[in-house]
Structure 1
Amino acid sequence: MTVDIDLYRDREQSFIKHQFLTKYLQAAAIITLQGHSPTFNFVDAFAGPWKVSDDAKYSDASFDQAINTLEEVRSNLEERGINGLKIRFCFCEQRSEAVQRLREYAVTKNKFEIHIFEGAFEDNLDSIAAKLPDGFTFTFIDPTGWNIRNEAVFRFLRDRRGEFILNFMSDHINRHAEFAEVAASFGRFLADAQWEDDFSKLPEDWSNERKILHLMKEAMRTHKVATYVPDFSIMVPKKERVKMRLILGTHSPKGLEVFRDVQEKVEKQEMEMRHNLREGDSPQVSLFSAEDIAAFHQKQRGVGCKTNCDRAEVIIGDFLRGRAHAFPGPLYNAVMESVPIRRTQLNVLILNMRERGVVRFDLPARKRVPQFNTRITLT
């Protein structure tokens, strides 16, 4: 689906966030509905609407984009002969005025199964779960800060058969993590009242944001809500500072792979948008388009760039060290979770490492890249 970026003036980071959400949601729904489950549930934990420009249709709100994206997927699959598919929506919102707008919106979309919940997300978890008796559930958790009781949320996510994206508000968290006044709220956010003990043991040269991000991912693994927790950073539109990070929680290697594929596409959109914002209303005459410049910047510091390939090679070496061999699946998953790099780029990297004598493996006849059962060893 296409959304007008002009609706996001002065909140361009939300445009990138929604672009990532809808592109990942589309890919996840196509994979799920084609064989894994005929039912796809979408839960928007903090639905809003928040600061929308399109007050008539809410086309710049996450809930409207989710409906349009998933309906397009369902319709396309039905045209291909895949019938009996079902999409459910659960939208939760705490502010009464916004809830009323959500209910009025739902009336205009009466061909869809939409459930509206008023109050805090954590207080509605049992009611939401009751509306999702089956199927794959994708949960979008987009709070305005960090005051969310995640121990209860983690139980909800663990009981669902699905995935989630959490919007980790990096900029706010970085500035407030060491304030004693908010220590309790960070404890609720991390589902750990004693979080400050672990926080104090992390490297001193790490930023507050990096420390809390590390603790959040560890909490997600500890509570078994996800096996893989990659993240994608979204910048403050006109500054060189991270505004937020989207953390994917998934048990699926395929979900991890799709996450990095989507990241590459949306990252380039963000770089192009940031260039246009810097140029303003009086762009300089240039031989290169904004798209060309974005592609150049992405090659320098984006998904699969040299720096990320170097990081990936270190992880590959560490993973193989002490092992007789490793198969590409576990090896690639370990790399893609930590480093912005796609599977196809990892194939190129591992072949390059073989040429340089860093690793060794044999390929079957007529195969150019490692297969699922290829044994990779460290030289």
Structure 2
Amino acid sequence: MTTTALFGPAPTAARVPLRDRLRKLADAAVTPLDLDDVLDVFHPLRSGAPLRGRIVEVRAETADSATIVIKPAKDWAGHVPGQYVRVGAEVDGVRLWRTYSLTHGPRRDGCLSITVKAIPGGVVSNHLVRRARAGQMLQLAQAQGEFVLPDPLPAKLLLVTAGSGITPVIGMLRNLYSRATAPAVDITLVHVNTDESSAIFRDELRAHAADGHLTLIERYDDRDGLLDVAHPEHGLAALVPDLDERLAYACGPAGLLDALEAFHTDRGLELTTERFRPVVLGETGEGGTLKFTSGVTVEADGDTPLLDAGEAAGVLMPSGCRIGVCFGCVLPLQEGAVRDLRNGAITRAVPGETGPEGVLIQTCVSAAAGDCTVSH
């Protein structure tokens, strides 16, 4: 005897949410692509898509620098002035990631901006300054970084910048002075450049000074010589007599920041810094043969980060901040030894002892300390 149930669970297809069934039909309609591939073309800045931004303007700042204005996707979470963003650019068919400070305060159009200085041999910086155009897409990560002003603000601030080190600071200033009521903070800005023509945001900073927002001290190497921070007559204390009363922030090349950190430590003062390159403290590695499991082999010296050595050999390496902060460059060391360029620490991987997965290392701040093999 056969019994037929008149009531019971609905057919399986009926229990599948309508949205999922429509998605399945849409994927079938665009095969061999899927729906996301099609949406990436017509609606790349939609919510839920990989975070991207569309360039809306490339504005020259100096002969070697430009501000890139970007319309971010809907999932952009915003930032605190002083933070940075990882940007992925397609250069000759290869996606390369670099990190740039955000250089804007509040914008009614919802865009974000970075200001890039083209450095000699810099693949991404030269691409963005000289080849990027409105309409092109960039990959983005959410904003990161701790180089931000305290809340509430102190009564007095000292900002020391050099070259493109002005980029996070200009974002801070634009945020402070876009408010209806300017904050009651006494700011002194010491801004150092090789020459006047290379000074990014020169006119804007002078306008802030003219409006009484800050005291601007401009230093140019070709006119004033290199700034000797600790010099008793011409150093920072001479430029800023009340510096002991000021909370200090500094951004620029490693040499200047090293000098500022030593100077402030000797005086028992607090200093917050933002570095664009890793600090090399310990002895460098010996160098050696660097092998990638993808099949590429290159001779690497003890001063060059594995990330740079790999990219120079044509290996498409994951990367991000390039200063050991974001961990976007981490890869497994399968065998051999590397040295951390920040502190000289040696990391070793020994087959059979450290496990088949290897030892995770940051390739942007690690150099070969002998022969080594990296999984990639």
Structure 3
Amino acid sequence: MIPAPPLALYVHWPFCVSKCPYCDFNSHVRDEVDQTRWREALLADLAHEAALLPGRRLGSVFFGGGTPSLMPPETVAAVLEAADAAWGFADGAEITLEANPSSVEAARFGDLARAGVNRISLGLQALDDAALAFLGRAHDVAEGLAALDTAQRAFARVSFDLIYARSGQDLAAWEAELTRALAFGTEHLSLYQLTIEPGTRFATLAAKGELEIPDGDAAAELFEATAAMTATAGLPRYEVSNHARPGAESRHNLAYWRYRDYAGIGPGAHGRRGGLATFRRKKPENWLAAVDRNGHGIESEDPLDTHTQAIEALLMGLRLAEGVEPDPTILDEAAVGRLVTEGLLARSGPRLAVTDAGVLLLDGILKAIVRP
């Protein structure tokens, strides 16, 4: 029997230290948190998932959410100890924590590393002070780079993210910023094009005509330059927005994109477990009350039929440069053949992949190739 692939665990820490202009967790700003109660609740939520996913090994743990780098190291260590006891870690397990690049959070990196975190994902977002102010970030470039330096001394594996295709940013400016970013020598970069999400401050500015981002052709030029520069630097694109040295890809995110099971614990955490889509209660107090009452924070567990699972696997897998082996029953073969001829899709045996030319048209490609 082929053993099940390693399990991924997502731990959502919802609390933020300040309001954010483009996320939906602004209601989660807290001055004080009962850390002991929260640690016990996370452990109870984890134990519930472990009982439903027996006999698995953990390949990765990801601490994300609001400001997880302000999670007490004791809580991080307790979660990892419980996860190890419940499942056991696979060889080379990846333990990632998201962090804002502030001096306050950077001061905790050593303690977090000693608690068991071995990879950090740092939200730099820009190497330009005006851009950071526009994005609503509390840090400036100097503070962010100081945090990056601290992270590189504390952790063997470091990633950071940047947002490009910003208002007023042309190709030369982005190439200069990316050249600087690549010079820091991290093993992984997440490079996202700015998108306007409904209900955000950015959407309001765009509606007023006070925010302009590069149009389709300019955005494509920026994307192509990004792919070329990262590949030349030895960090090729392995997913739409993620670039890494070979072997340094985010193992946790690969579990999502390869459509493997993952357990999600903490307020608002999603999961996939044996054909079920799980969702935890989003509001922290509601989640906490549910854990106290039921021993877990689950709000819903929705069965996914095989057709839905096949579509989800295709949606996730086509984000990867390696592509996916799709269920042929969901494909419009005529559409696939046409897009292969047009150079937007590539086929190798049973595997299907989006070409570099097709990446920016991914949403349209997916709509075209899935049978109604």
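The numbers here are math on the coordinates, done by the rules we state, and not lab data. Everything numeric in this text was worked out from a predicted model, so none of it was measured.
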helix-only ellipticity at 222 nm (-39500 (n - 2.57) for each DSSP H run of 4 or more, over all residues; to 500), calculated, reads -5500; among 1, 2, 3 the input was structure 2
With Rg and Dmax of the Cα atoms in Å, for residues 89-192 alone computed for every candidate in 1, 2, 3, 16.1, 50 is reproduced by structure 2
